[in-house]
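What follows is a group of structures, each given as structure tokens.
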Structure 1
Amino acid sequence: MSSAPTPTPPADLKDRARVAPALDPALLDELVARALAEDVGDGDATAAVTVPADARAIARIRQKAPGVVYGFELAERAFRALDPGVVLERAVAEGVWRDGGPVLTATGNARALLTAERTALNFLGRLSGVATLTARCVRALEGTGARVLDTRKTTPGLRMVEKAAVHAGGGVNHRIGLFDEILIKENHAAAAGGVGEAVRRARAARPDLPIEVEVTDLAELEEALAAGAARIMLDNMDLATMREAVERAAGRASLEASGGVTLDALRAIGETRVDFISVGALTHSAPALDLSLLLESTP
């Protein structure tokens, strides 16, 4: 599968709040082609026997639950792949919270619209679900100063578009993969001989990459700070320990809370004054936004 070009690492995580991940059009085309091949195979048997080949129709996609719509690029490609002459009209801007209503209108060959329906809705519903959960998390943190981060817990093959959906929902993209940031976790630190030694090795070997280190207690926090870590992940700490970590760091490093974070817990974590909170659920557990498609025949 093709992939997006390797991005230049930003100087700081805070920069990522302003930069959406670049989506490679070739990757989007390939994702749609694979999805259609999986669903359609050698033909839509139902549409072929029920819909005249020259029939025309309008497909209207509606949002049936509150949330943020994202994913037009993939949904529209699904319709165009089966009917290059389809006329598409967006009824809402991506990344905007709304209660519901019209989303997208597609006018074209009726068979093509019906055959592309599920692929278009799957992409649009999935990515809108990610954007919606992200927006809910962002709302929960309003006024705390903490920002929501995504993780690498993404659907294989869909990482770039899911991270774009997080950005559309108001979240901040963490590293794209293993190549664009050094994130020293427990096993890395153990192999290197400790948190401090791991940070020192990383700073010496790859000063061109952002470096973050995971700590599990206040002793490791002090070790990371002494080694010059600029960003520190607080792994599965309770609220009192997080507050103490913020006091001890005293602005010397950006702090990220991580580990089983839920929407209900976000506000309290944000009030500890950490800088970031990573939420794996944004991409591994976001429910799809409820969307429907209704077809209207036209002359």
Structure 2
Amino acid sequence: MKDALQVFACGSNRALAAEIGRILDIPVSPLEISRFSNDNLHVQVQANVRERDVFVVQSFTEPVSDHIMELMITLDALRSASARRVTAVVPYYSYARSDKKDAPRISITGRLVADMLQTAGADRVLTMDLHADQVHGFFSIPVDHLTAIPTIANHFREHYDLSNMVAVATDAGGAKRVGRFSERLGIPMAIIDKRRVSDTQVKQGQVVGEVRGKDVVIFEDEISTGGTLVSTVDTLRAAGARSIHAGAVHGVLCGPAIERLRESAIESIVVTNTCRIDEDKHLDKLTVLTVAPLLAAAIERIHSGESVGALFQ
């Protein structure tokens, strides 16, 4: 059945796709992505996909709209080329943050993009650590929702002293996620009362839980501009934390994130490669873990009809 499995890579994270291909022992199939003179995108599938089981890797990273359109056109091209089944592998689904109508006259864009993926030709979606679990329900096609929490937790277990460590949620919304992380490590957790003022500004209050004299690890689903993380560091230092570390699945690191993190009192930051992190964003205190083995294992199980959930048992 290996002969019927093909992996394609759009432009957002080719390195991750190549690593997945190496683990599966198959080459990444060729895909030509170019632009016409009027800036329209042009995608041509340069391999036979008739009756094949096809997986397309694309994270929704900057420029997000371009990368979404690349994926949509690629899915449509594969469907037109008679692929037996097409799976959109979206390690980072950025519009999961648009999961509710929290202001008048706005779009719940997480649902809109889910509809677009199906319309474009996706038969199923493989993604990782959605910002909100309910986004899974926006899809009317099968979704395999992976998590990198075990990967990051294993790194902390191997490289840190857990005897004095506390996991911290930056707000009540992230408490469930941090609870899973702290439970896997066998450490206590704390929660910070947070109010979001704008997309780039947050206001934090009291720490619920004991952090004085503790080594704390702030755990998030993503680090975007770093505003929440820096505010949390200030709150934890004021509460008497001994040392501060951070872990997140998606290292988006956009806008002023790198400068903020470089100047912050965070001693170490651990993210995964669901988002491509360019060389100019690498900091001495930043560790990037790979999720390619997890994605490759999921792809192999989807292809062969085995349980994906068994990966986490």
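Read the figures in this text as sums done on the coordinates, not as results from a lab. Fair warning: this is a prediction, and the values are worked out from it, not measured in the lab. Cβ atoms are built from the backbone, for glycine too; each structure is taken alone.
Ranked on FRET efficiency 1/(1 + (r/R0)^6) of positions 38 and 102 (r between Cβ atoms, R0 = 30 Å, to 0.05), which label among 1, 2 comes first with the largest value?
Across 1, 2, FRET efficiency 1/(1 + (r/R0)^6) of positions 38 and 102 (r between Cβ atoms, R0 = 30 Å, to 0.05) peaks for 1.
Of structures 1, 2, which gives 23 when relative contact order in percent (Cα under 8 Å, 6 or more apart) is computed from the coordinates?
Only one of 1, 2 returns 23 for relative contact order in percent (Cα under 8 Å, 6 or more apart), namely 1.
Computing percent of Cα pairs over 19 Å apart, for residues 62-117 alone for each of 1, 2, which one ends up highest?
Ranking 1, 2 on percent of Cα pairs over 19 Å apart, for residues 62-117 alone, first place is 2.
Thinking only about FRET efficiency 1/(1 + (r/R0)^6) of positions 86 and 286 (r between Cβ atoms, R0 = 30 Å, to 0.05), which of 1, 2 has the largest value?
1
Hey, semi-axes √(5λ) of the Cα gyration tensor in Å derived from one of 1, 2 reads 36, 21, 18; which structure?
It was calculated from structure 2.
1, 2: which one has helix-only ellipticity at 222 nm (-39500 (n - 2.57) for each DSSP H run of 4 or more, over all residues; to 500), as calculated, at -9500?
The read-out comes from structure 2.
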